[in-house]
Structures are given as structure tokens and as C-alpha cells.
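*Asks:* Presented below are the structures under discussion, each in the form of C-alpha cells.
Since every read-out is calculated from the coordinates, none of them should be taken as a lab result. Here the structure is a predicted model, which means the values were calculated and not measured. Cβ atoms are built from the backbone, for glycine too; each structure is taken alone.
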Structure I
Amino acid sequence: MAPGMKNIVILISGEGSNMAAIVGAAQRDGWGERLDARVAAVISNKAAARGLVFARGQGIATEVVEHTAHPTREAFDAALAAEIDRHAPALVVLAGFMRILTPEFVARYAGRLLNIHPSLLPAFPGLHTHQRAIEAGCRVAGATVHQVTAELDHGPILAQAVVPLLPHDTPDALAARVRTQEHLIYPRAIARFLSKP
């Protein structure tokens, strides 16, 4: 690793489509040369996460820290943090990581922990965002990149994208349109974040 290189560690639980978009942007936009940054590792709480296969194919280190192997959330977060810290991260990126993190974990990475949420925060924090947006009669939906704080889905907002809510939308159809925007705004927000002095 080059001196001063900023390591990004991405946490996933499944397919890892946002992770793949970030890796693609890092390669395409020359983050190594332009930002002194690279995706150093992808870590999942599920061994079967398909995103791990993609990451390995890109030559990125992958690790699994199974949450089911730990008796408490605190024990899991401690094991996860130990694995993350092996990569000396400048930034820890949650990309479809389906675990609620303890305040201790969030504090450990304060100021360098990012998440993407499939709603226009502060609207619809938590789960089932697309269904809730449809039921509420919203005209628009979207996605938000934010810094993670101890309060779920409430950290400082770094980027948002808006998509129209169509008359006969289903949660799946809306999710697919929102995801397209997630794949655009998450890499951009990370690049902006890393380029700050």
C-alpha cells in the first residue's frame, strides 16, 4: 500500500450492488491517483452474501464476521471492529449492511462512517421505506447518503437524489428506480468526502 493511501472498508449483507457501484467508480474515476483512496476490503455478516464473490473477482480482500456466531450485538460489533481495524480505514461505508450498530461501534468510527438510506431523510427512517412512501401518498421518493450517528438514519446529510412516485408504483418498482440513483450518488458523495482537506 502506498504511504498516505486512504483505505475504504465496505460492509455488506447481500448482493452488494452499491458496493459494486463504488468499486466501479473508484476504478473508472482513478480514486487511487486522484484521491489517494482505494477500496481495501469488503466485509459481510453473511458468508453467502453474493457481493463477496464480486469483490473477490476485483482482487479486493473479503472477510466474513457472522453475527450469528456472537452471543450479543456488542460482541458482534467488537469482532467486526477488530476486522475493520486490520485495514486501517479512513472511511467505513455501509452498503446494504442489515445490522443496527451499537453506539460504541458508531462512536469508534465517528466522522468516518457513511450509510445510504432509501428515502429522502428525515422522512421514513428505518425499514419498508418504499411501502411507507406509497401509503403516505408521496409524490416523490429517493435516497440519502448520510454520516452515521447513534440515532438511526439521522446523521448529517451528504447527498440526496429524488425520483418521482408514479401512480401505479409498487414497492419493488420504486425500489429499482431509487437504487439506480443510489448507485450514482453514493460514489460521488464518497469521493467528495475523501477530497475534503
Structure II
Amino acid sequence: MSIIWAWQESVAEYVAAGQQVVAPVPECPGCRRRLARWSGYWRWVRYPVDQRRIWIRRTRCRRCRSSHALLPDFLFFRRLDVVATIGQVLALRATVDVELRALARRFDLPRATLRGWWARFRARSPTLLAAVVEVGVGLDSAPLDLRQKGEAVVFEALEQACQRAHRRFGEQPIGELWRFWSRISGGKVLTTNTSAP
């Protein structure tokens, strides 16, 4: 299982920190006991200027014996690319209807990767929309003003929920739109899990 946490710096700074990266030690999602640090592992991340290995901290619950990867909020669960790249590609495809071939050239990514993202996003868009609306209404009880059609409505709702979070908590703790989406979804925007995040 993975837990998303807010990394306030750039991806390059995370890469530079290596194994010295300091991640918070949260509660166990299962039993709510404080987790203990438990080593970590290397994984790859692809971001606009480079592709590097990064250190992912792990924690373990002493009571229920489950272990958890602590993923920084610039990642989605089981995806190589950073959330900003994935979010931009999906938003352009959904809102402006840019062809995947053009997006693959623009972002210098394999078209098969973008096809996979788009297929998973389309399949999950009703669940993602419901989760984002729930967060938005939880931040401010006024209904969201959604006017877009199809998959584009997910991004309209996401922008409004993020604006509400900024108004309530300020700019610094919330950060940019795509990292916000990673945190509120638990990094599971493109997972095969079809239950609500």
C-alpha cells in the first residue's frame, strides 16, 4: 500500500536528496497506530528534463504488520511520469481534444503510454469526478458550478476544489493543481481499483 505525502520542493531537489530525503511518519491507515520507519527502495521517475532513480521511504506498522511506501505528491501510484505531465496530457485531451499523437510528440512520450493513461482515465472518470466533487463540497458546502461535458468536467471540478482548498488553507500547504490531485486521490488516479479513493 502507498501513502501520498506533500513534498514542498521540486522533483530535482527530491532526486538530489537521495536516501537522505526526510518523509513524515504517518498513522497506519488500517489500525491508526503510528508507523515505524522501515528502509525503502529505489524507483524511477521521468520528469520533463530527465529520468532518474529516486529513493522511496517505507514504513511498517508494528501492530498489523503491514508496510507502506511513502510516495511524494509529485507521483501517482505505479506510474513512471510525474503527475504534472500526466495531468497536462489528460487535461489537454479532455478539454481541448488534442490528438494523442500530437501530445506524444509535444511531451516526447510513447504514444502507447498516453493511450494507456487515456483509457484508464476514461474508465475511471465517473469515480474520479465523484471523489473530486466530494472534496470540493467538503471544503465549502456550496455546490460546484460544473458546465463542461464528458471527461472535461473532472478537470473543471478539480480546479474548483483546488481553488476552495487555497481559499481555506492558503497557497503554501496546498501547492499546485496536479500535486493536489495526487494527494486527494491517494495517488490512485490511474489505478485499476474502481472504488472511490
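*Asks:* Taking mean count of other Cβ atoms within 10 Å over residues 142-149 from the coordinates of each of I, II, which one would give 11.2?
*Replies:* Derived from the structure labelled II.
*Asks:* Still on this structure, please answer the following. Could you figure out which one of I, II the value 1.7 for distance in nm of label points 7 Å out along Cα→Cβ at positions 86 and 118 was computed from?
*Replies:* For distance in nm of label points 7 Å out along Cα→Cβ at positions 86 and 118, the value 1.7 is produced by structure II.
*Asks:* Could I ask something else about it? Among I, II, considering only mean count of other Cβ atoms within 10 Å over residues 78-85, which has the greatest calculated value?
*Replies:* II
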